[in-house]
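J.: Just below sit the structures, each encoded as structure tokens.
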Structure 1
Amino acid sequence: MSSSGDSNASNEVWVVLGKVGKVHGIKGWVRVISFTEAPDGILDYPVLRAESDSSLAPASASRLLEVDDYREQPKGLIVHFKGIDNPEEARLLNGATLSVEKQALPELESDEYYWYQLEGLTVVNLQNECFGVIKSMLETGANDVMVVKPTEESMDDRERLIPYLSGSVVQKVDLDEGVIRVDWEADYLA
């Protein structure tokens, strides 16, 4: 499952599961871009927190939305949120991230991780060379990819794309230490 975390003033941890796309029709429906492994997995959470850019829509910068209907279409999900009944209201949600509280997520197996848990980890290879930190994760279809951004501690200033292949490339994930150890040479092009 793809996601990234953030927290609000009350120290609740929210995990981004998707975002709102363009308005669909005249009754307040919107496209929803899901970051969950199965695109309709976002619908497992009937109440989502929408975070909009407050400079674009100050009145709706953060609000809870309840999914009251949806349709699956070839181009993705079309969702209707309770109380959003016209295109003007729906347009205010455009680009908003959709999140759930971390504790609402299902437990994973001991060797599985949510993307938000991996983002920010320091990436070190078997030769103890630091590549930087995981800036984000990408889904490529074949496997997930870590986007590794250099830091002051990095061996060089290269951004790297490293496949997340557990057991072959990814040797160990240590959330407590904040480190992910990879079998990856410094001179690999990817």
Structure 2
Amino acid sequence: MKTIKLNGQSRTNLGKKDSKELRKQDLVPCVLYGNKVENQNFVLVVKELKELVYTPFSYIVEISIDGKIKTCILKDIQFHPVTDEILHIDFLTVNENKPVAIDVPVKITGHSEGVKQGGKLQVLNRKIKISALLSDLPDEIPVDITNLQLGKSICVGDLSLDKVSVLTPKSNIICSVKITRAAMGAAAAAEEQNK
């Protein structure tokens, strides 16, 4: 999995007023916790977060706080309900010897038979939650839809992944090919010709 490096500065003033003041300076209040590490409060520059926050991909994050590098993953982001400004970010520290639970994007590959027959592809789950060691985490999970027929779907349980435990329920549908009116019309016309 790809890694992003960020530079943070620790902070000691933790009140609402102080957080508001930091946001005015284009800084985002953050907290780092987990893995038997003491909670650490720090700030990051808003501009540096664009690649991490506004992307479909998941990353391992290396944050340098006062010269010490911490390996973690993005756990939670709070946005302002009106302006979409980033209000706060939670990071979870990870250990390379312990499995990490993280959402990984799905990459659809191939051209579905059902779509060629006039159906419409619907992608219902763009990310799947998996658990694996840091070294085994994939950047994305490929889903081949070449043999996907009209009215059929691919579920999480249909995937076979090496060295990875899937945490998303097996019954969750990743994608399906919906039968459209055009496909029904084509099927009816084909039936008429075969008579």
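Readers should treat all values here as calculations from the given coordinates under stated rules, not as data from a laboratory. All values derive from a computational prediction rather than experimental measurement. Cβ atoms are built from the backbone, for glycine too; each structure is taken alone.
J.: Given that helix-only ellipticity at 222 nm (-39500 (n - 2.57) for each DSSP H run of 4 or more, over all residues; to 500), derived from a single structure, equals -4000, which label among 1, 2 identifies that structure?
T.: Traced to structure 2.
J.: Oh, and also: If semi-axes √(5λ) of the Cα gyration tensor in Å comes out at 35, 17, 16 when worked out from the coordinates, which of 1, 2 was used?
T.: Computed on structure 1.
J.: Computing distance in nm of label points 7 Å out along Cα→Cβ at positions 151 and 167 gives 3.7 for which of 1, 2? Intermediate results must be reported in sequence, preceding the final value.
T.: Numbers: 1: 2.9; 2: 3.7.
Going through each structure in turn, the value belongs to 2.
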